[in-house]
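The structures considered in this document are given below.
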Structure 1
Amino acid sequence: MAAVSSPARHRLGIAARTLAAVAGGYTLAAFTTTAFALALRLPRSEAVMVATLPSFLVFAAAVVWAFAARTAWRAWAGILAPTLAAAGVTWWLHGGPGS
């Protein structure tokens with residue numbers, strides 16, 4: 001397999017970070033919003049409104065992290081780890097395996 005040139009490697013890194021920022025950030029924001037809404041003991045409509053507000057900060061932080069991380073691998077890991085944690089909390093708050 002031929003080695004990837006330096007400009008192509010740089011472009012692939014930017015593309016990977018952009019995908020991590022957009023797709024990973026959206027997924028992280030969605031799971032944290034869902035977990036937060038389920039954790040709040042408010043009427044459903046109010047819980048969703050309150051939980052949605054911090055999602056904009058979560059998404060922005062994920063975008064900043066994706067481009068501040070030293071490598072694209074760290075960018076993905078730094079977004080995937082809290083996404084999996086938020087997904088686990090969401091699953092647990094929703095009732096776990098018995099629901």
Structure 2
Amino acid sequence: MKKVLEIDERAAKELATFSEEVQAKFVALFQILERDGFLREPFAKRINSRVFEVRVRYQGQWRAFYAYLEKTRILVLSAFQKKTQKAPVKEIKTAEERLRRYK
């Protein structure tokens with residue numbers, strides 16, 4: 001089911017700091033997410049009941065957290081380079097805080 005994908009302005013600024021190659025990979029995955037309404041592993045993973053992550057592996061590991069709003073909207077909340085094995089708690093809290101502003 002087609003969804004509307006929106007990117008929080010702070011997440012857009014974070015994505016803009018990534019290399020062009022990494023940004024292109026995110027754009028491709030965002031287009032699939034918008035068209036199909038979901039992504040499967042290894043390209044995405046559920047972080048908790050509200051937040052999911054898009055995963056890009058290219059000269060490092062990169063993540064973008066997103067959430068579903070209503071039935072037809074997807075909101076990209078934050079983006080960062082992953083440097084540890086687990087998703088950083090600080091980044092999860094940032095995404096959840098940004099999500100609260102939309103609900």
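The numbers here are math on the coordinates, done by the rules we state, and not lab data. In this text, all values refer to a predicted model and were calculated from it rather than measured experimentally. Cβ atoms are built from the backbone, for glycine too; each structure is taken alone.
Thinking of 1, 2, which structure, once relative contact order in percent (Cα under 8 Å, 6 or more apart) is computed, gives back 29? This figure was derived from 2. With helix-only ellipticity at 222 nm (-39500 (n - 2.57) for each DSSP H run of 4 or more, over all residues; to 500) derived from the coordinates and found to be -11000, which of 1, 2 does the value describe? That value comes from structure 2.
With mean count of other Cβ atoms within 10 Å over residues 21-28 coming out at 15.1, pick the structure among 1, 2 it was computed from. Derived from the structure labelled 2. So semi-axes √(5λ) of the Cα gyration tensor in Å, computed for just one structure, reads 33, 14, 8; which one of 1, 2 is that? Computing semi-axes √(5λ) of the Cα gyration tensor in Å on every structure in 1, 2 gives 33, 14, 8 only for 1. Among the shown structures 1, 2, from which was the value 4.8 of distance in nm of label points 7 Å out along Cα→Cβ at positions 5 and 37 calculated? The value was obtained from structure 1. Comparing FRET efficiency 1/(1 + (r/R0)^6) of positions 69 and 85 (r between Cβ atoms, R0 = 35 Å, to 0.05) across structures 1, 2, the highest value is found for 1. Taking distance in nm of label points 7 Å out along Cα→Cβ at positions 45 and 61 as the criterion, the top structure among 1, 2 is 1, with the largest value.
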